[in-house]
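Bear in mind that the values in this text are calculations on the coordinates, not laboratory data. Predicted model only: the values in this text are computed from it and were never measured. Cβ atoms are built from the backbone, for glycine too; each structure is taken alone.
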Structure 1
Amino acid sequence: MDRVPRFQLRLDRGHWHPAGERTLDRACGSLACGRHTKPVKYKLLALDLDGTLLDPYGKLTHAVREAVASARRRGLEVVLCTGRRYRTTLPLLSELGLEGCVVVNNGALVKQIATGRTLHSHFLQPDLYPDALGFLRPQGPPLLYVDTYEQGFDVLTDAIGDAHEYQLEYLHDHSEHIRQVEDLASERRNDVIMLSTMGDVETLTQLRAEARKRFGERIGTHLIQNKNYRGHILELFSPHSGKWAGLTFVAQQLGIEATEIAAIGDDWNDEEILRRAGLGIAMGNAVFEVQAAADQVVRSNAEGGAAEAIERVLLAL
């Protein structure tokens, strides 16, 4: 069903007007440079993965793969915007045949798909790391996400035996790319993507409220449902991060304005891109507040909602 249009939100939508002829860093895509003789309503399609493109079993259905292929054939630049790491996003990028760049780690990183090169980043401010680590420590050993794909690992942690049972499942399944260190407090790095911890929603909701009170605007927070494991995830990261920040970088490189972006998502970390894109479509399985931020709502990811949403975008071209 269609939602009531967000007229009040459209008044302050961002626009980018690069001076002179536009140029394109080919690392971020393949749209033609220069000015378009015939306006195209939407030029970039931003897609979330878990809870959106992927069904409840974490798979890409045939209908979704075909819908993405149709979008590419119609000339849309398709960009995945996910909370996943680059490493765990790669198989899905390959399955969809996508090129150019990808927004990962909830917008903290924009990566070149072919090489893994980091094109854009928002890391946690180094001087905030000790306080953030100490804040999460009582919940168990935090997970420290770092930009180290080329080194063969993505996450650092310590004292694994003290981790919450939900987090232990994650650590077991991803042990190949998780490095255990003696003490996270001794890890003084300038490439910290985020700190996170897993647990039940009640505990993490209270912890998030305490984090907001303690850090204010110095640190951003996400509390999201863990789509692939039990429980929820609380994330602490740079306040300048976010899927919209990463998507903005990609769009600027391609000479695309905010009104020329169509976005599809389902969770709290998608709310901003749905609200600020030219067209925001929420999945039927999205929480109410995310649905309210969107222009339209489609069926759930168990009912082919992503393919339906992409078809709606194509009909609007």
Structure 2
Amino acid sequence: GVFLVGDESAIEQQLKAHPNADRERIIIEHAEQVVAMDESPALALRNKKQSSMRIAINLVKAGRAGAAVSAGNTGALMATAKFVLKTLPGIERPAICTALPNETGHTHVLDLGANVECDAEHLFQFAVMGSILVEATDGNPNPKVGLLNVGAEAIKGNDTVKSAAAMLEHGPVNFVGFVEGDDIYKGGVDVIVCDGFVGNVALKSSEGVAKMISHFLREEFRAGVFSRFAALMAMPVLNRLKKRVDPSVYNGASLLGLSGIVVKSHGGADVNGFSHALDVALTEIEQDVPSRIDQQVVKLLEERQHS
């Protein structure tokens, strides 16, 4: 079944517009409160104990739900999930991870904003979690992992990324070295690791460039009669391009490192986008991603104790 958490009367009203919905599989959990998109995560955690976000995560904690999917306030979602579910033993900080399109398929990038300051150990753990996620959800037995840097050369970067690289060289992942921002979209690596500050800037910059190109294309194709005719002729190609880079296909960011599964949907996602976020959650449930991460981290901790 599916839990719908929120104002019960509002949910019932929406369901009336969908008479074909399988009501036997839908369970409504009433929530008195809602977390605003601009609300402080600390205040939401303290004052919104009856919010839809908190109740949804409580359902995961209680074992009644396999995962929670939310399109709400990212900071509040991370803070609430970390407080209620806790991080897995040995994991210092959770990370936000999502897939972004590349020339051959997609690249998973983490962290995308949960941790603006990280040390080498955090980056090392992100690499391990990202690699396990890709193994589980993409069926890739040996994903290539790169560390985002200002250059691919070993001498470049700050002390943190250099230390993380040294740790990853002897770690349990298929580390291919430093990568640059454009490698996110080339398809040469499967997982790219960075701190949340860098990752969020890279993500938002990419979204901005995509919107700008879309704006320019619309502008040029509307410039005159011949441009409109060219647009008509190019429509099949443009539609195929749109499908390859459609944001809804890549909606659904995983909060990795928690004892339960939580997926963040984009706040502006359409029906298809939110449906994909649900698919991400379902895949992680089927592959038991938190348990896989836990097993690998326990193994790492044991190896460190004996080294």
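Kindly point out which one of 1, 2 the value 0.70 was derived from, the read-out being FRET efficiency 1/(1 + (r/R0)^6) of positions 205 and 237 (r between Cβ atoms, R0 = 30 Å, to 0.05). Attributed to the structure labelled 2. In this comparison of 1, 2, the computed figure 24 for relative contact order in percent (Cα under 8 Å, 6 or more apart) is attributed to 1. Consider the structures 1, 2: one of them gives 135 for volume of the Cα convex hull per residue in Å³ as calculated from the coordinates. Say which. It was calculated from structure 1. One of 1, 2 was used to compute helix-only ellipticity at 222 nm (-39500 (n - 2.57) for each DSSP H run of 4 or more, over all residues; to 500), and the answer was -16000. Which one was it? Only one of 1, 2 returns -16000 for helix-only ellipticity at 222 nm (-39500 (n - 2.57) for each DSSP H run of 4 or more, over all residues; to 500), namely 2. When distance in nm of label points 7 Å out along Cα→Cβ at positions 93 and 149 is calculated for each of structures 1, 2, structure 2 comes out greatest.
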